[in-house]
Structure I
C-alpha cells in the first residue's frame, strides 16, 4: 500500500549544502556527507539532493561525491543536476541511488525521459518542474537554471507528456514559496493531482508538519518535500538538521 513520504530536499552548491529563498541568497547549511549521516539516524523516508550548479555551468554530476553519499546512506536517495543522458542516469543508479531527476534536459529534449526509463526503469525517473506564479496573467510558468530561464510551455501538459514518455514521478517546486515556510500552494497541488496519477511530490513552502498534513489532506498520497524546515530551527533560522513527520504518519 502506498503511503505519503516526508522528504528533505538538500541543495548542493560549491561542494557544500545551501538553502535559498525564492532561489536567491544561498546560505551555507553544512556538508552533504554529514547530512546523510544525521538523516540516517532519523530514519528519513527519502532524501533528495539537487546540484544547483551543474546544469547552469554545463557540468556533469560529481560521481565521486555521489558514490560517497550512496555508500553512507541507509535511506532511498534521489539526485538531480547536470544529467543529460541515459548513460549518466544508469551510472548514478549503479552507485546506489534509487532515483534520478531531470529538469532542463527534459524540457530541451523530452525523448530523454523515454531513453532513461528504458535504461533504468520508469520508477527511477523523476521529472522536476520549477514553476512560478504569473501575478499579472495568472497561471504558472516553468523556469530552469535556478529560475533564470523561462520556458513557454503549458506546465500541466508537460507533466502529462512526461508521464506518457515513462516518468515514474513528477516533482513540482514552487519558486515563489521557496524558503518562505508559509505553506504549500494547495491549489497548484490539486491541479497536478487531477492531471497525473503517478507518484507526485510537492516542494516549496513547508514550514512545519501541519503544512505537510494540509498537503496530504488536499491531494491524498503524496511526497511532501521541504528544505528550510529540515535545516533551520527557530525564528532566527539557526542551522540545525532535523526531521519530523505529521502525527498521523508516525
Structure II
C-alpha cells in the first residue's frame, strides 16, 4: 500500500505514530504513514528518530523514496536496532533542521518571483540554497536582495492548493522549472501559492514551506555566478549581506 505522507498536508507536523510495514536488508524502514519528508525536488529528506515502546530510539540519517513516490524509506544511521514488522513507533523529525529547510525552500520560491526566468536547477540547504536561471541578463545582487526582503516583510500568506494530474497536463505553462517536471501518477499535484488568492505566485512543488513569508527571516543573495552563456546561479543565505564572509 502507498505510504500516507502526512507532510503533504501539514508541513508543521513534527511527530506522529506509525506501524512498520517493511524492513529492508540494508536496514531501510517502511511505515504505513510518516511525517518525514523524503528527498525530492532539490530539498533534502528529513532526519530524526523513531521511538520504540520501551523508549529506545532508532536514529534516522536519511529519508528517501523507493522505486516511486508512493514509497518512502527511512534509513537508520549505522549500528541501529531493527524494528519488527507490525511494530508501532512514534516518529520525531529533527524540527530545527526541517524548519530551516522550510524557510529556505520558501525563499527559493520568492527568488523565482523576483527573477521570472525559467529555472534550470535548484538545491535547498540548511545554510545556503542555490537556484539556476536560464538568463543572460546582468542583475545586481543587492537589488535582488532588496526585492526579496520586501516580499518577506509583506508577510504574505503561503498555502497549498491541490490540482489533478489532468489539470496540470492541461496547463503546462505554470511549471517554472525547465528541466524537471512535477511527479505525476499520484492523482493530484500540490501548488505552492503565495499571496491572497495566489496573487504573487503559484507553482507546482512537493516540498515543505512556511505559512507566511515573514517566517523566512533575513536572507540575502551572496553571489550570482555565470554558469554558461545563458545560465546564472543565485546563492541565497540567511542573515544580512554584511555577514558574508
Study note, to complete from the structure: Working back from 2.7 (distance in nm of label points 7 Å out along Cα→Cβ at positions 48 and 200, computed), options I, II, answer is structure II
Practice item. Determine which structure produced the value 18.8 for mean count of other Cβ atoms within 10 Å over residues 16-23, calculated from the coordinates; the candidates are I, II. Key: I
Exercise for review: For distance in nm of label points 7 Å out along Cα→Cβ at positions 56 and 216, find whichever of I, II sits highest and give me its label.
Suggested key: II
**Study point:** If distance in nm of label points 7 Å out along Cα→Cβ at positions 72 and 224 is computed and equals 3.7, the structure in I, II
**Key:** II
**Study point:** Value -5000, calculated as helix-only ellipticity at 222 nm (-39500 (n - 2.57) for each DSSP H run of 4 or more, over all residues; to 500), assigned to which of I, II
**Key:** II
Revision key, fill the gap. Matching 19.0, 59 (Rg and Dmax of the Cα atoms in Å, computed) against labels I, II points to structure II
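FYI, it's all coordinate maths here, none of it is from the lab. This one's a predicted model, so the numbers in the text were calculated from it and none came from an experiment. Cβ atoms are built from the backbone, for glycine too; each structure is taken alone.
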